[in-house]
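Only the coordinates and a few stated rules stand behind these numbers; no lab work does. Since this is a predicted model, take the numbers as computed values, not measurements. Cβ atoms are built from the backbone, for glycine too; each structure is taken alone.
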Structure P
Amino acid sequence: MVTTLRIDRPANRIVTIGFDLPEKRNALGQEMVDDIDAVLDANRDDPSILVFHSTTPGMFISGADIAELRDRTAADARAAINAGLFERIEAHPWPTIAAVDGWALGGGCELAMACDLRVATPEATFGQPELSLGILAGAGGNWRLPALVGPGLARRMLYTGLRIDGTDALTAGLVDQLSTQDALLDDAVALANRIGRNSWRALELTKQALAQHRAATTAFDIEAQAELFESDEKRERMTAFLERSKKPKGET
């Protein structure tokens with residue numbers, strides 16, 4: 001049973017997948033990974049455009065569940081829990097769209113980049129803060145990000161933790177279309193409808209053709225992440241992050 005998502009079908013052959021875990025800022029933990037996998041499995045064989053969004057305004061996915069991530073080991077890294085999920089999203093036979101408002105950090109940014117297209121609000125925030133936690137963006141961020149925004153901006157975002165808003169993301173090529181918060185999901189569904197007017201077989205083959213030119217993989221990232229997952233520094237940094245997040249706002 002899917003518990004972290006809200007699934008709807010607003011139009012023929014369009015499936016909206018709403019992240020519905022506001023108490024955790026839609027943190028991407030194992031339960032949500034499993035739920036998304038279940039939805040992907042359920043829609044693998046029938047032509048469908050998937051639209052990923054949040055049921056809570058001002059929030060996409062704040063990142064991975066740090067409490068879970070802190071305890072993951074090298075074996076977990078090699079299991080490619082998040083990286084594998086994003087590969088499966090990318091491998092959906094027909095186009096996928098991310099509708100982004102608010103934080104799309106870490107795994108949230110990587111999930112959005114695994115989709116074919118991104119619609120966002122100006123208030124959306126994209127970033128890859130993994131290095132500050134003692135790990136790397138090993139679920140696609142190291143190669144999907146430079147492919148979309150170019151190596152220069154990608155280095156700044158990865159090395160320094162630079163975050164960019166939806167407007168700058170549009171200019172950089174990370175976002176394909178801007179929308180308002182009120183219209184975001186409707187605009188993403190309208191884009192899906194526009195795509196869905198085409199031949200579904202032609203869409204499927206076009207997506208396969210585009211995939212032929214993808215040179216990068218996550219093989220190195222997974223091994224590098226396996227090393228980092230076992231480090232004391234990773235545990236210390238993630239523990240500090242979790243302790244900071246428990247403090248009331250304004251308290252230092």
Structure Q
Amino acid sequence: MEWTDDGIVLGRRVHGEHAAVVTLFTPTYGRHLGLARGGGHGRGAALYEIGNVVRATWRARLPEHLGNYSCELARTVGALLLDDAERLDALSAATSLLEMVLPEREAHADLYAATLQLIHAFETPDWAAAYVRWECRCLAELGFGLDLARCAVTGAVADLRYVSPRTGRAVSGAAGAELAAKLFRLPAFLLGQAPATTADLVAGLEISGHFLLRYALAPNGQGLPPPRVRLYERWRKSLSPEPTR
């Protein structure tokens with residue numbers, strides 16, 4: 001059996017002296033593992049850095065076998081972010097989340113396209129907002145999308161300021177005023193209404209992180225991956241005032 005497809009490298013685990021078990025995310029075959037000979041060290045390992053986009057051929061005698069990968073590099077990503085810990089954490093968070101939440105060998109072409117867009121966005125000033133939007137897109141692909149089109153209480157489409165932690169639906173300022181302390185703040189950039197501030201990014205991660213944990217991670221005994229925790233803490237701490245001396 002054999003197939004060829006594009007793929008984003010999600011992970012690499014050294015196997016034996018020279019090989020590696022590589023996880024790719026492909027548009028047609030989803031999250032798919034394979035053995036990459038020579039992928040354990042040196043130039044082979046560099047090919048399979050997380051976030052790299054490759055053209056992959058997978059071969060196996062039977063469909064249920066692990067199979068072997070033969071890949072060509074299409075786009076280098078991870079190496080370009082080595083000097084930027086913040087972007088590297090975001091890339092690592094995205095690839096880790098995909099490894100954790102995607103069923104093996106189940107196609108998610110729309111999420112693949114969104115992840116490819118995120119990889120391109122890492123080279124732009126808007127990368128942080130793009131990452132938060134990607135987490136929301138990931139939720140939607142898993143069947144737990146946020147409903148931010150109108151107020152869950154009144155049906156209003158204006159003055160949407162909150163998100164219910166129970167339903168993931170938007171709530172207007174008037175309807176949510178008395179319960180504001182129990183609701184998430186809805187950052188305007190998720191509605192396409194304004195650029196994202198750092199406070200908005202933190203608010204966005206709090207919303208997406210809550211629902212990723214609730215629906216995709218906690219049921220399997222998992223938590224948010226360490227790079228995702230670091231990214232949130234980095235942004236949250238940047239909002240704190242400097243301690244006085």
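Of the structures labelled P, Q, one was used to calculate relative contact order in percent (Cα under 8 Å, 6 or more apart), giving 21. Name it. Working shown, then result.
Working: P: 21; Q: 15.
Comparing all candidates, it corresponds to P.
To test your reading of the models, identify which of P, Q gives -13500 for helix-only ellipticity at 222 nm (-39500 (n - 2.57) for each DSSP H run of 4 or more, over all residues; to 500) when calculated.
Of the options listed, only P reproduces it.
Out of P, Q, which one gives 0.70 for FRET efficiency 1/(1 + (r/R0)^6) of positions 77 and 189 (r between Cβ atoms, R0 = 41 Å, to 0.05) as computed from the coordinates? Can you show the working numbers first?
Working: P: 0.70; Q: 0.95.
Only one of P, Q returns 0.70 for FRET efficiency 1/(1 + (r/R0)^6) of positions 77 and 189 (r between Cβ atoms, R0 = 41 Å, to 0.05), namely P.
Figure out for me which of the structures P, Q the number 3.4 belongs to, where distance in nm of label points 7 Å out along Cα→Cβ at positions 13 and 149 was derived from the coordinates. Walk me through the numbers on the way to the answer.
Details: P: 3.4; Q: 4.1.
It was calculated from structure P.
Quick check on the output: 1.00 is FRET efficiency 1/(1 + (r/R0)^6) of positions 125 and 205 (r between Cβ atoms, R0 = 35 Å, to 0.05), derived from one of P, Q. Which one produced it?
Q
Tell me which structure, out of P, Q, gives 37, 20, 15 once semi-axes √(5λ) of the Cα gyration tensor in Å is calculated. Each step should come with its number before you reach the end.
Working: P: 28, 20, 18; Q: 37, 20, 15.
Computing semi-axes √(5λ) of the Cα gyration tensor in Å on every structure in P, Q gives 37, 20, 15 only for Q.
Computing log10 I(q)/I(0) by the Debye sum over Cα atoms at q = 0.10, 0.11, 0.20 Å⁻¹, for residues 29-156 alone gives -0.30, -0.37, -1.26 for which of P, Q?
Numbers: P: -0.30, -0.37, -1.26; Q: -0.39, -0.47, -1.27.
Of the structures listed, the value fits P.
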